[in-house]
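Got some structures for you, see below.
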Structure I
Amino acid sequence: MRNSLSSHETWLSRLRDHLREERYHAGNARQCIAVARNFLVFLEMRRTAIADAQPETVERYLKLARQKYRQRHGHLPDYKGWRCSHTNGIHMLLRIAHGQWPPTRLAVTRAEVYRRRLCEDFGAWLTEMRGLAGETVAERREEARRFLDWLRERGIRGVAAIKVADLDAYIKHRAGALRRASIKGVATRLRSFLRWLHATQQTARDLSVVVIAPVIYAFGSIPSALRSQDVYKILSIARQDRTAKGLRDYAILVLLAKYGVRAGEITGLRLEDVDWRKETIRIRHTKTGVTSYLPLLPEVGEAILNYLQKARPKTSAREVFIRSKAPYRAFKNGSSLYTFIRHRIDAAEVPPGGKRGPHAFRHARAVSMIRASMTLKEIGDVLGHRASDSALAYLKLATEDLRAIALDIPVEVKQ
């Protein structure tokens, strides 16, 4: 018993050190330690070493903890918030013990090894031979994994046995609740995988040509964009928040509004990308691989400088923008910005309708450049397009300008 307690305290001491290094709030740290201690007791009662704990072990502990909560309070807890408060400390403890969490599931059967090798080789080809961005590679690899798992569930062994009917059935399976554009994305990723299979002689024919996808017309819809007065209102309201999080959010919103950058380009912005002497900012356009050097506008520079001097947590990370709560790290990807940007838009009471995330600012910036009579080449350079024709889609956004040149419809047309 004494050895078990000693072992528990060793792990808890390492967890305390980790929480201290990451500068967790004292209350959150106590919560993490308490839950981790209960989990260690749970492992001891089941004679399970911490090194042998698996995701299923954590789920069994949570099930037991919920039952105890119900006995104590007479009802089950609010699951999402309760689960998060209980898993944070456990997952940190297990990351310390295992090196990473959740652990990478090892391929056991020959079929699993085969499917994993296919996905890895496909990903390497996309990176090395096609030169695609990391996010695109990850999306296509994930689609390949989904497809291979689906084939396994249907009892289809090996990619050489794929038939046209299987591809139709898979697209139908994936299409469920997806929009036309999303279904087209599934088809595009699947075609890429099928082309690779044929190029590497793993299928007898190129099956990518038989994958049917819905037609998306280039000018068939109008993208969502914030009005110029909406952007001004959002920035004005956000500027009033002088908290650390408010200073960070305002700097991000100014970047979105003034340059129309993508969310991933903001999360990837590094300290060395801002050249204060030359008054320029370097934007790495993740989607196209293009790098832009833009003038550092006074409003943008002031917002970033305020954040760096007054609000940015102390961290070794080189990314400009850091999470506002421990652990103080860079954002994982552009998707991490969507929630708080939507909250800032809602706080400004912008009328609902269309997208309410970072891309709406990009479209708004495109409209402002169109109305400033900038050429498509100039717009493409600012937004990081490879080809100037890519900016043609933004012409649909200037609906008010198009109304100004609309022709009257004659009352009657003579033959």
Structure II
Amino acid sequence: MRNALRKDGRRPSFEIRPGLRLGSFANIFRLVIPPHRPAFGVGRVVLSSLPLGENRDIRRLEEAYAQAMGCVHPVWLPSARAGICWALRTAVGPGDRVLGPAFTCGVVHEAIVRTGATMDLIDAAEDDFLVNEEAMARSQNGRHALVVCELYGHTHNLESAGRTGSSFPLIRIVDMAMTVPQPALLQRLRRDDFAVVSFGIGKSMYAGWGAMGFAGNEWLAHDVKKLRDSTLARGGFGLRLRRTAEISLRTLGHYSAIYSLAKKLRPPKLSKNSSDAHVEGIPDAWSDAKSMAAEWKMPSTHPDCALAMWNLKHAGLLHEARLELALRYHENLTGTEGLICPKISRSALSHYTVRVAPEIRTRVRKLLFESGINTITLWDFPRYLDRGPFPNASRRSLEVLNLPIIPTMPASRIDRICENLRKCLDLARTESS
């Protein structure tokens, strides 16, 4: 398969092999495009598990990030959620408030609650995924910390975020979990900032396990590392084998033929949108240290550290490819009736996230899947929140539709997705009228 993103018509130097033509085998069933896919092939996973080349550990990975990104305070983390919590703990106490977005992944809320401070959430903007900046400024008073989430890779104006209220935050967390890190993104950080990029499933920098934090000053990096080291469980050869097997299976499972067969045998459950007003409250487990998931305490191993290093070396290509694919989506879909497209982003996106009317979203997803395109909807509105104070976040959760951005996708595949989306949208709107 020729990669259409390179101007010289050649495949990029990083080896993503899924999606190759499968000849007559493909005629057995329709190939399904996944919503995301690892940036490497299973061969790279196997090579990364071998005891070859440079020593792959978190110290070397931190040093490589410092050199590549032009920053001197990277901190390896078992997960982005752990990094958010630990960085907040260095600055806030039980009497303080932590401001954060209502519309985001639930693990961000869990990280805030586990600090012991008071969580104070802010609604999304009227016509955006990100928080309402005026509401954020009004909330900034007294002793508080601030968490800003750059959803799907869309960035905040960090010059104003946290600087327009009546008081400055004790610490500002910049959740960049879903994008590809670039020096320009990290140069926005100031001394009281802590940013995170995730290596978890579905993220642009997927490496099987872990995350990378970026502290604005040496003392913050030192304190977060101290909390990390006191929490991490011990690893071993058994964990290394399990991690290799998990990453290999997950990578292999996203090859076109295998993924398509799996989805044909077990189609995704497309539940209808729900605006159920029942509120269950903050989970009690979030106040119990014993209930922490593995993402809070499991260490890095040779294979996931090596894959994270490989991703870092190819970050420039991954960033450029994702930008071009998002632009292709934008050119194809802008002006489509019944569809709201996101703003053009200067940073790499994990998905191209459009919005459709809540009453037809499930039907559009079903039609897309039947045409060979699997989509996701990040995120459902959490049951522990009341929708009333957060009307915009509530509506976003019923509207969003995440279209795939996979760096090796040729432009023609984006065109196919867009053509099918328009047809599915027209049919769903006609059926509902």
Can you spot which of I, II the value 23 was calculated from, given it is relative contact order in percent (Cα under 8 Å, 6 or more apart)?
II
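So Cα Rg over 2.2 N^0.38 Å, computed for just one structure, reads 1.22; which one of I, II is that? Working shown, then result.
Values: I: 1.22; II: 0.97.
Of the options listed, only I reproduces it.
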Please state which of the structures I, II yields -11500 when helix-only ellipticity at 222 nm (-39500 (n - 2.57) for each DSSP H run of 4 or more, over all residues; to 500) is computed from it.
II
Can you say which of I, II returns 13.0 when mean count of other Cβ atoms within 10 Å over residues 63-70 is computed?
I
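Using FRET efficiency 1/(1 + (r/R0)^6) of positions 39 and 375 (r between Cβ atoms, R0 = 41 Å, to 0.05) for the comparison, can you identify which of I, II gives the largest number?
Working: I: 0.10; II: 1.00.
Ranking I, II on FRET efficiency 1/(1 + (r/R0)^6) of positions 39 and 375 (r between Cβ atoms, R0 = 41 Å, to 0.05), first place is II.
Read-outs: derived from the displayed coordinates by stated rules, not from any lab. Treat the numbers as computed from the prediction; the structure is a model and nothing was measured. Cβ atoms are built from the backbone, for glycine too; each structure is taken alone.
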